[in-house]
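Following are the structures in question.
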Structure 1
Amino acid sequence: MDDSVYVGNAGKDAVLDRGWILGHFKDAGDPRHSEAVEIKWGVHPRGDERLQWVKAEERTALLVLISGRFRVELPGRSALLEEQGDYVVWGPGVDHSWSAEEESVVLTVRWPSVPGYAVTEDGEAS
């Protein structure tokens with residue numbers, strides 16, 4: 001068996017790490033370990049929302065709608081993702097929040113993967 005290959009299921013693996021399936025937080029020997037990028041498989045029931053805005057974000061993010069209807073709030077605008085494949089990208093320093101208007105599945109890609117970086121309950125990056 002080749003230790004540099006991992007075959008899995010995003011839906012099953014995501015529940016093990018708050019949705020995140022690739023990034024610096026995976027063990028160094030795991031092919032899903034990356035210092036360059038983080039990937040999340042997010043499954044959100046209707047009405048699920050981020051209660052606090054993420055502030056002082058250091059990374060660039062891409063969020064792609066797989067299914068459902070999902071809204072991303074950004075300073076001065078709102079992006080509604082309603083067709084499979086709709087996506088939004090925002091850069092470092094852009095505050096954001098989100099809500100699932102219908103049961104939704106979204107794929108989030110963030111870069112770089114920043115060790116020790118976390119968003120606290122008040123939305124601030126640490």
Structure 2
Amino acid sequence: MDAGVRAFPPRPVRGVRARYVRQGGCPGAVADAVVDFEPWEEGVHLEVAAGATVLGGPADGEGLARYHAALAEGVRAELAEQLPGTAVALALVVHRTVVHEVDTSEYAYREAGRAAVREVLALLERERRPGRA
């Protein structure tokens with residue numbers, strides 16, 4: 001990365017709730033995770049923290065891996081839209097994953113990843129401009 005290029009994230013942002021819940025019929029869409037955004041090497045690197053928890057319905061390791069990969073996909077997509085020209089150097093660390101046995105899907109986790117990025121960007125903007133609501 002060039003020294004003059006802005007990088008994301010500028011600092012660790014921990015305990016971010018990546019959540020997407022839509023109940024407009026059956027099936028619904030449910031994704032809920034707690035993640036950290038940590039400065040890392042260039043790109044978006046997905047990690048599952050030691051001691052990470054899974055709550056809710058049944059999900060095997062393969063299913064969880066698909067949900068986590070979809071979460072990272074959503075993060076990548078939203079960062080590309082929101083921060084064009086910014087070097088992304090991120091470790092996305094998953095601490096908790098909620099699985100609903102019927103309504104959890106890769107789609108919902110992609111949307112949760114997008115929502116998590118918007119939450120982090122809003123937090124960083126509030127920090128950058130203290131005193132503004």
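Which of the displayed structures (1, 2) returns the greatest value of relative contact order in percent (Cα under 8 Å, 6 or more apart) on calculation?
Numbers: 1: 30; 2: 37.
Largest calculated value belongs to 2.
To test your reading of the models, identify which of 1, 2 gives 1.4 for distance in nm of label points 7 Å out along Cα→Cβ at positions 15 and 103 when calculated. The partial results should precede the final answer.
Working: 1: 1.4; 2: 2.6.
Only one of 1, 2 returns 1.4 for distance in nm of label points 7 Å out along Cα→Cβ at positions 15 and 103, namely 1.
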Thinking of 1, 2, which structure, once mean count of other Cβ atoms within 10 Å over residues 7-14 is computed, gives back 15.0? 2
Where does the value 0.25 come from, among 1, 2, when FRET efficiency 1/(1 + (r/R0)^6) of positions 31 and 47 (r between Cβ atoms, R0 = 30 Å, to 0.05) is the thing being computed? 1
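Among the shown structures 1, 2, from which was the value 2.6 of distance in nm of label points 7 Å out along Cα→Cβ at positions 23 and 95 calculated?
Details: 1: 2.1; 2: 2.6.
Answer for the origin of the read-out: 2.
As an exercise: helix-only ellipticity at 222 nm (-39500 (n - 2.57) for each DSSP H run of 4 or more, over all residues; to 500), calculated from one structure in 1, 2, equals -12000. Which structure is it?
Source structure for this number: 2.
Rule-based calculations on the coordinates, nothing more; no lab input. Predicted model, so just to flag it, every value in this text is computed and none were measured. Cβ atoms are built from the backbone, for glycine too; each structure is taken alone.
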